[in-house]
Structure 1
Amino acid sequence: MSDFTDMEIFARVVTAGSLSAAGRELGLSPAVVSKRLKRLEDRLGTRLLQRTTRQIALTEAGRGFNERIVQILASIEEAEAYVGGRSAAARGTLKVSAPTSFGRLHIAPHLQPFLDANPGLTINLVLSDDFVDLVKEGIDVAIRIAELTDSSLVARRLAPNHRLLCASPAYLAAHGTPERLADLARHNLLATAGQDPWRLEGPGGPVTVHVDGRLKTNSNEVVREAVIAGLGIALRSTWDVGPELRTGQLVHVLPAFRASRRVAVHAVYPSRRFLAAKVRLFIDFLATLYGEHPKWDEGLEAIIGDG
């Protein structure tokens with residue numbers, strides 16, 4: 001596509017993060033991108049971006065404008081696909097947000113068949129363990145592992161999520177195996193700051209455990225490596241440590257307690273009304289890939305139960 005509208009150029013600048021990056025993606029010079037943005041701002045009578053050659057920042061007006069045109073552009077793309085008979089193919093750029101470890105383990109290795117089936121598509125996979133504002137960051141679809149309560153987003157469940165307490169045999173040999181929940185107070189508990197407290201379900205109902213350990217980190221991957229190395233007890237998902245549980249590198253502890261079964265792997269997106277073909281096809285692809293009995297849980301049926 002060579003004839004881009006001013007709105008499309010603006011949206012691409014916001015997604016790319018700079019005029020030069022957007023220009024490279026669109027095949028336009030930074031000078032042309034800047035000229036088209038100025039024309040759009042002049043027409044609207046307000047500044048949308050504070051910009052330099054290296055980076056841009058949305059003004060308040062620009063943020064509100066971007067939130068509204070993202071879905072408009074998606075619906076235009078869908079309409080063009082319908083008229084052109086391309087409604088079954090994904091086109092353009094699909095911006096996907098996912099947790100770092102999950103994206104590395106369970107999205108990136110499976111992208112080739114999806115891209116092969118959709119040669120007109122480019123995927124921008126953004127991995128972060130932080131909460132991402134879909135509209136502000138121009139995210140088409142995000143993978144979230146949570147018990148979702150945000151009614152402003154549309155969510156589709158992709159797979160169950162089993163989070164269990166585990167530790168290495170070496171750690172348990174040195175420090176003992178906890179037999180009651182209260183025993184955790186004597187152990188080194190491993191979690192990121194955002195995972196404190198642990199919210200568990202047990203025979204008596206929901207309980208919370210304050211996480212107090214000697215390792216402080218903002219990285220889920222650091223917690224994973226630390227529990228495998230024998231530094232303490234962690235609450236980990238089977239999609240993350242399934243191989244270690246199967247081989248015995250990690251041992252399931254306090255099996256009567258686990259994270260909420262209402263937590264699941266979801267795909268979330270801003271609006272059902274303007275669901276672009278690329279988003280729908282990607283979500284369908286992941287739902288088929290994972291399912292209610294994902295491969296990462298194979299061999300762990302005795303641990304996860306009827307989950």
Structure 2
Amino acid sequence: MRSDPRLRFYGAQEVRERVPPRRARELVEAALAGGFDPATDPARVHTPAGAGHLLLMPSTLGGWCGVKVASVAPGNPAAGLPRIQATYVLMDAATLTPRAILDGASLTALRTPAVSAVAADRLAPPGAAELLVFGTGPQAVEHVVALADIRRFARVRVVGRSAARVSDVLAQVAARGVPAEAGSVEHVAGADVVACATAAGEPLFDGARVRDGACVVAIGSHEPDRRELDAGLMGRALVVVEDPGTALREAGDVVRAVAEGTLAADGLVGLGALVRGEVARREDRPNVFKGTGMAWQDLAVAAGVVADDADGT
């Protein structure tokens with residue numbers, strides 16, 4: 001680790017240039033394959049602040065420590081500002097000396113779809129041909145790109161409440177080499193992979209529409225009272241989560257299905273077990289990955305961003 005104490009700032013563009021989507025997926029995958037246990041990650045801390053609240057997300061991974069400070073201000077969109085903003089502080093684990101500050105929003109935009117892609121690469125049918133994505137925000141765009149990198153989809157569809165915003169997403173993903181078209185909830189039945197990246201508080205579709213063997217990814221919330229998937233789907237699926245303890249605390253899709261009696265808490269599968277090959281996808285039921293986002297994921301990507309400027313990790 002170099003001893004220069006001066007902090008280097010990595011802005012959003014440099015973060016994206018240094019760690020493209022495929023590299024982000026590889027970094028997340030390597031952490032899990034190397035034996036990191038997400039259960040050791042500290043719980044996300046919520047604290048009221050100003051017109052909203054702050055999320056503090058610390059973690060230690062290998063030779064690095066870091067913390068993301070994210071602000072959530074519900075009224076910001078009306079003022080033309082992002083609802084969620086974030087900054088990341090990266091430190092070396094040996095001395096806890098700050099080594100870099102990174103744009104946190106770009107890390108989130110990279111790591112969330114990277115984690116989804118790691119899971120979907122193992123849960124989706126090998127010959128998956130149809131991808132259906134719910135959502136019109138940045139995460140919807142990034143999930144189209146990340147998932148299109150693990151399967152050669154013949155058809156990609158995007159579902160949203162606003163036709164104009166769907167068109168905008170289609171233009172963005174087309175510019176990144178992924179042709180797509182507008183879709184609807186009716187296309188759930190034929191989709192091999194369904195990705196949910198919305199702010200919905202209630203299920204987006206009837207889970208009975210999802211066919212056995214298909215893969216569903218849900219990343220829209222980390223709140224126990226909100227969900228994108230119904231209890232019926234959760235109850236009949238193989239359910240993979242980043243960490244069972246975290247999911248039972250934060251993942252509304254899981255929490256509410258357990259409360260409604262369709263899903264057994266001890267039936268949840270950790271993502272690490274899936275990556276290490278201890279659990280395999282099912283053909284006789286749907287395969288669900290529910291992610292809430294965890295601090296170690298930001299740290300894995302942040303370490304990748306600064307890798308070329310450090311003597312080691």
Consider the structures 1, 2: one of them gives 16.5 for mean count of other Cβ atoms within 10 Å over residues 59-66 as calculated from the coordinates. Say which. 1
When Cα Rg over 2.2 N^0.38 Å, for residues 179-298 alone is calculated for structures 1, 2, the one with the largest value is 1
To which of 1, 2 does the computed value 0.15 (FRET efficiency 1/(1 + (r/R0)^6) of positions 115 and 211 (r between Cβ atoms, R0 = 30 Å, to 0.05)) belong? 1
Ranked on distance in nm of label points 7 Å out along Cα→Cβ at positions 27 and 187, which label among 1, 2 comes first with the largest value? 1
The highest value of Kirkwood radius over Cα pairs in Å, for residues 91-138 alone among the shown structures 1, 2 is in 2
Note: helix-only ellipticity at 222 nm (-39500 (n - 2.57) for each DSSP H run of 4 or more, over all residues; to 500) at -11500, derived from one of structures 1, 2, originates from structure 1
When mean count of other Cβ atoms within 10 Å over residues 11-18 is calculated for structures 1, 2, the one with the largest value is 1
Kirkwood radius over Cα pairs in Å from the coordinates reads 19.6; which among 1, 2: 2
Highest-scoring label, criterion being Kirkwood radius over Cα pairs in Å, for residues 99-170 alone, among 1, 2: 1
Assign the value 3.3, calculated as distance in nm of label points 7 Å out along Cα→Cβ at positions 51 and 147, to the correct structure from 1, 2. 2
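Each reported figure results from applying straightforward, stated rules to the coordinates on display, with no laboratory input. In this text the structure is predicted, and so the values were computed from the model without any measurement. Cβ atoms are built from the backbone, for glycine too; each structure is taken alone.
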